[in-house]
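**Q** Next come the structures, one after another.
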Structure P
Amino acid sequence: MDMREARHVYIVDDDAEVRAELSEALELRGFVVQAFDSGDGFVAQQAELTPGCVVLDLNMPGLGGMDVQQALVDRGSPHKIVMLTGAGSVSTAVRAIHAGAIDFLEKPFHVDDLVRSIGSAVNRQLQEVQQDSRRRQAEELIGRLSDRERDVLCGMVLGLANKIIAYRLSLSPRTVEAYRAQLMSKLGVRSLAEAVQIAMEAGLEPRGAILRTHPEA
């Protein structure tokens, strides 16, 4: 995902005038805009759309804003939502925030407020893309390790000294040192902190013998 993709905005509102006004205002500000006149229409095409910000009306015939939001959650969609609400719907909009919407705006609103909310949605999306990229890279690196190297790395994550790791894995301290050097080479790191960071980003969970207790642990 690059910054051009992050400029995609999808307006989902059954009011033709709102769709036209917002589309024109956002396009003038450099966004790539696509409008939908119903939640059903957006959901039907969502899987084929470039990730972006969905400017979503709360109250629509058919699938309303909350229904569309739930559909995106169920699908694990990367799209981020800014919810638009009418007067008296603020409590529902707050529930939308708790369900993952980035922001909500009560009609009528100034387009600059919408642009700021879209900016927040774009930033969140880019952060998640970067986090996902780091996670996948870390998982790939961890996948290069042998089972024994992974066990030693788990011991490092737990903050155990080499002699404790050796005891728990029934190895000699010298062998643990060798595994430690090998795994750090495979991970492409020079420090313990870097190795632990990769393990944490990959979600590596200590398991088996490395978890057994020892009086010196």
Structure Q
Amino acid sequence: MKKTILTLAAFLMWITVASANDPAYEAAMQKQIKAMNSIPDLATSQQVTNGFLRIAEAKNEEWLPLYYAAYNQIIAAFRFEVDKDQYFDQAIELVRKADAIAPGNSEITALHGYAIMGKLSVDPASRGQEMSPQAMQLFGKAINQDRDNPRAVTLMAQMELGMAQFFGSGPEKACGMARMALEIFEKEEAKLTESYILPTWGKSLAEEVSSKCN
């Protein structure tokens, strides 16, 4: 019986490793990420999002395609003239699907907060009281889930800076978090390879916050 259990465990571990090293999946993701990093217009942005969604449909056990589709919708809402609430809501729906696949994932939690922060930016006067605490809570949760996630720290720094500007207080807390994020980004960059498909975005946001600290 013990031998059977060990054999089953080894088989399940092999399946997990095989799934994680699916060359076709990784190649498709690398292609889409490359396309995402050079989007010139809204039409191209939608094509990239649709590409990630097709991968998500084919590999419904993977959270990353849904994550990137959500991230791309958030960036499109900030960059282009679109129905911003609709785009942010679509991102939140995709984030929730990703979270169902990989619960407790710091990257997913931080991206959820980013989408909430986007909705807040559409109408800060009427949404600030409700959505500011939601975003802050999600960023704090993401940091607790993984303190080496520079995107979680960066987004919290952005939120802290916005709060400081709104209340007319100093940016010291935001600046400290931005500096911390930049240090974590340096560590992250040391392990990047051409085949790396996990999230790497956010350094320019941390630099933007840090630039307000002079």
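**Q** Can you say which of P, Q returns -26500 when helix-only ellipticity at 222 nm (-39500 (n - 2.57) for each DSSP H run of 4 or more, over all residues; to 500) is computed?
**A** Only structure Q yields this read-out.
**Q** While we're looking at this one, here's another question. Can you spot which of P, Q the value 0.10 was calculated from, given it is FRET efficiency 1/(1 + (r/R0)^6) of positions 116 and 164 (r between Cβ atoms, R0 = 35 Å, to 0.05)?
**A** Only structure P yields this read-out.
**Q** Where is distance in nm of label points 7 Å out along Cα→Cβ at positions 60 and 124 largest, in which of P, Q? Each step should come with its number before you reach the end.
**A** On the way: P: 1.8; Q: 4.2.
When distance in nm of label points 7 Å out along Cα→Cβ at positions 60 and 124 is calculated for P, Q, structure Q comes out on top.
**Q** Distance in nm of label points 7 Å out along Cα→Cβ at positions 52 and 204 was computed and gave 1.6; which structure, P, Q, did it come from?
**A** Label of the originating structure: Q.
**Q** Another one. Using Rg/Rh (Cα atoms, Kirkwood Rh), for residues 132-179 alone, single out the structure from P, Q with the greatest value. Please list the in-between numbers first.
**A** Working: P: 1.07; Q: 0.97.
Largest calculated value belongs to P.
**Q** To continue, here is another question. Looking just at Rg/Rh (Cα atoms, Kirkwood Rh), which of the labels P, Q belongs to the structure with the highest value? Provide the component values of the computation, followed by the final result.
**A** Details: P: 1.21; Q: 1.02.
Greatest value across P, Q: structure P.
Throughout, read-outs are computed from the coordinates displayed, never taken from laboratory work. Note that the coordinates shown come from a computational prediction; the quantities given were computed from them, not determined experimentally. Cβ atoms are built from the backbone, for glycine too; each structure is taken alone.
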